[in-house]
1. Which structure, out of P, Q, was helix-only ellipticity at 222 nm (-39500 (n - 2.57) for each DSSP H run of 4 or more, over all residues; to 500) derived from, given a value of -19500?
2. So if we calculate mean count of other Cβ atoms within 10 Å over residues 71-78 for every structure here (P, Q), which label has the highest result?
3. When distance in nm of label points 7 Å out along Cα→Cβ at positions 63 and 103 is compared over structures P, Q, which one is greatest?
4. Taking FRET efficiency 1/(1 + (r/R0)^6) of positions 31 and 47 (r between Cβ atoms, R0 = 25 Å, to 0.05) from the coordinates of each of P, Q, which one would give 0.95?
5. Suppose Rg and Dmax of the Cα atoms in Å works out to 21.5, 74; of P, Q, which structure was it derived from?
6. For which of the structures P, Q does the calculation of distance in nm of label points 7 Å out along Cα→Cβ at positions 95 and 119 return 3.0?
7. Can you spot which of P, Q the value 20 was calculated from, given it is relative contact order in percent (Cα under 8 Å, 6 or more apart)?
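Each value in this text was obtained by applying a stated rule to the coordinates, not by laboratory testing. No experiment lies behind these values; they were computed from the predicted model shown. Cβ atoms are built from the backbone, for glycine too; each structure is taken alone.
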Structure P
Amino acid sequence: MKSKLLIIDDNEMMRSFLKHILANNFDAEVVSSGEEALEVLHDKARTPELILADFDLDGMNGLELLIYLKSSAVYKQVPVVILSGKGNSNNRINCLKAGASDFITKPFNPVELQVKIQGILETNRTKQPA
């Protein structure tokens, strides 16, 4: 069974690209905003095993979403990977301090992204109580 991912990006082309490159290995649901992501997350049947969020979202940005998720008893164990078109080290540091599993700068190597996601999922599974 494929791992469930939630992809959050306000750029339609990037959402389509991410869904396409991850489709062989993951069951990816895509939304365009942090607010839409929260709607998905409130439906327990749609809870992802990993969230892939753009930093520069309209409305609630990736860091704000990350802080919200990591403060939630329900979602704090869900790994979050932040993507950004800007390699700003302050953004990277702030996201990692807030609990991001990784911070990846666009453009990225699609195979590397898949390998990183798989590694994070495997690590997270070993941390879960049996």
Structure Q
Amino acid sequence: MILFRRTHLTMLSTKSDDDLDAEAREFGRSIDSSLKREYDARARSVFTKSLMTKAQILTSVELLLISSPVVKNLLSGTIGYLHYKLDEDKLLELLELGPGCHYSLENKLRKNVRILRMLLWCWDSEY
């Protein structure tokens, strides 16, 4: 049905940060680009094999390996958890969100609150 209607479908595999931590402990390695590449290849292989046995029509579905703390840090413009980053940029692009967009929104909201407080203070002092 999805292919018939030409609907874009993307599968998300979450908690990749936990999986990367487990693999780093298992292999006694640090989380670096080579470990992330190996993890990515294994995860995609398992995903594809599962689809081949259960739903071959969905083998063209895109898989994004993500971690919610990484997504949160990208949106807020902070740098924690970025060493776990895999496909989070693709997810933000798919959702039409930019890195740091929550940071700028938070700043705008803080400024608006300050302005409102000043206006209320001025209004209260007049009466």
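1. Values: P: -13000; Q: -19500.
Computing helix-only ellipticity at 222 nm (-39500 (n - 2.57) for each DSSP H run of 4 or more, over all residues; to 500) on every structure in P, Q gives -19500 only for Q.
2. Working: P: 12.4; Q: 17.4.
Between P, Q, the highest calculated value is found for Q.
3. Q
4. On the way: P: 0.95; Q: 0.75.
Computed on structure P.
5. Working: P: 13.4, 39; Q: 21.5, 74.
The read-out was computed on structure Q.
6. Details: P: 1.6; Q: 3.0.
So the calculation was done on Q.
7. Working: P: 20; Q: 24.
Comparing all candidates, it corresponds to P.
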